[in-house]
1. As an exercise: relative contact order in percent (Cα under 8 Å, 6 or more apart), calculated from one structure in I, II, III, equals 31. Which structure is it?
2. For distance in nm of label points 7 Å out along Cα→Cβ at positions 71 and 95, find whichever of I, II, III sits highest and give me its label.
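A short reminder: the numbers here are calculations on the coordinates, not readings from a lab. It should be emphasised that the depicted structure is a prediction, and the values quoted were computed from it without experimental measurement. Cβ atoms are built from the backbone, for glycine too; each structure is taken alone.
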Structure I
Amino acid sequence: MLRIALLVIFVVIIVFLVPRLFSGSRGSGPAAGSAAPDFTLPSQDGASITLKDYRGSWVVLYFYPKDQTPGCTREAHNFQVDQAKYAERHAVVLGVSVDSVDSHKKFCAKEGLNFKLLADTDGKVSDAYGSLTNLGVVKFAARHTFLIDPEGRVAKAYTSVDPARHTEEVLGALDELQKR
């Protein structure tokens, strides 16, 4: 009898609790052609950055899990190395994670990053872009990128990102989109 009761409790936990622990809106971000959700977030230097302020330019809005981790550092370095190429294409790179402004400041100083990293500490922007991963008490941004056109529409969404090659992929997409 005790085994049956424990089995029932286990099944209830699996069916009802586990999906809530691993909830988040991953995969439900804005589709290509839709308006990019606007936001205002603080950057590593404390300045407020608003997406609509970049109208007229291309925006590479990339979400990443955590400052100073191997994949995130590699991705950030690659975006840094290609800053001149983005500038030639009238594009700005904005990185977003749920880390704090202070964490971003340290990450930028240590890694020599000079583009904006935005602190989405409450996860609302990551959630609006379908990039929030919620593991119960731990929340982080999934590695997603949104290429936003000068009119503020999502031109391309990347939900499967290889940090080693991603900047080349984005630059290629910018070239294709700007030919149209």
Structure II
Amino acid sequence: MSIHRRTAIRQLALISAGAALLPSCFHEETGKGISLNHLKIGGDQQQLLETLTTTLIPTTDTPGAKEVSADLFVWKMLDDCASPDDRQKFLNGMQQFDAAARKAGGRSFARLDPSAREALLSAVEAKKMSDAGLNFFYSTTKRLTILAYSSSQYFLTKVQVYELAPGRWHGCVPAKTQNKKAS
């Protein structure tokens, strides 16, 4: 049996390409990441932050954090407004937060059931976890999630109607006359 050189090179190229792509098939990363100016976000990080913001402000009869894209707001604010040290501290705190979730529930935070998520958040709120990075991550996420929700279109048009500073002009209201004393 003779093998031609072109056939051997083609088969070798297919085998090496398959071997190079095979490890990516076994990786558990979910979703597609986000690429910002200063941050490269993986799918797992994106899902964790989305789940955390959704747990902080859940959807009820009103839209929640997911509907106003609070997680994307948090990423954008970190990318644009945070210092490089704070960005790194946030990402390290995110890893510590996920490790604490795995320790408490055996899974990542995004895969925990809602009651286990709330129990973990209650423990973080009560300062039972002493990791400074974890507390920085949680407090930053909570602050920016509330800011995202309270500055969303839904909130400013349906909950607290926003008006410009001078207020409305009522043309039908007569002006009051002031008594000026001559000096």
Structure III
Amino acid sequence: MDLQSFIGKENDDIEKELGFTHYIELKDFLILKREQEHNKVMSTLLVFAENQELKIVKTDDGKIVEIFDLPFDEIKSNLTLLEHKKGIFWEEETEMCFALLGENFFSYVFPNTIMFSANEENVIKMAQLLDEHNLEYFGPEKISRFKEKNSNSENKKRKLGKNEPCHCGSGKKYKKCCLDEDIKKYGKTIKI
């Protein structure tokens, strides 16, 4: 399969094409009132990905803009740097996100969290690994249920600008208030 043909398409297209029907999302600071251990999260993902050829998928607001190779050692070191908002998987441009694509999974990576999709069997395997490492998560859920819940209202909304008042009602600019937490939780800025 020519992965470059996905450039310009939605990340959902990769999930659909590769038969990824289920997902897991790690619980974040907003839910837990504490961060999950970044190194534990990333090492759990790498245990799942062990011995797979990995691709890096860069997205801009859910649209794929680049797919490239990176040696495993560089992937590992950049996942470590991500906790400190450094390295290749971190960009200040908030709509830019990075994911690892393996033979049997697709996973966005963020500081202290991941959003992981695969077929049902592999999502269950990931859930078992997360349980073994005492990491808390939502799911496993069927992707279609999640997409259906969000698709109707999501299409009519627009992205909240960084300099607009925050959606929480604090009166602060979005970038000075909830922006970082929304990116951790949703992988992008929210729509209003």
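1. On the way: I: 31; II: 20; III: 26.
It traces back to I.
2. Details: I: 1.5; II: 2.0; III: 3.4.
That would be structure III.
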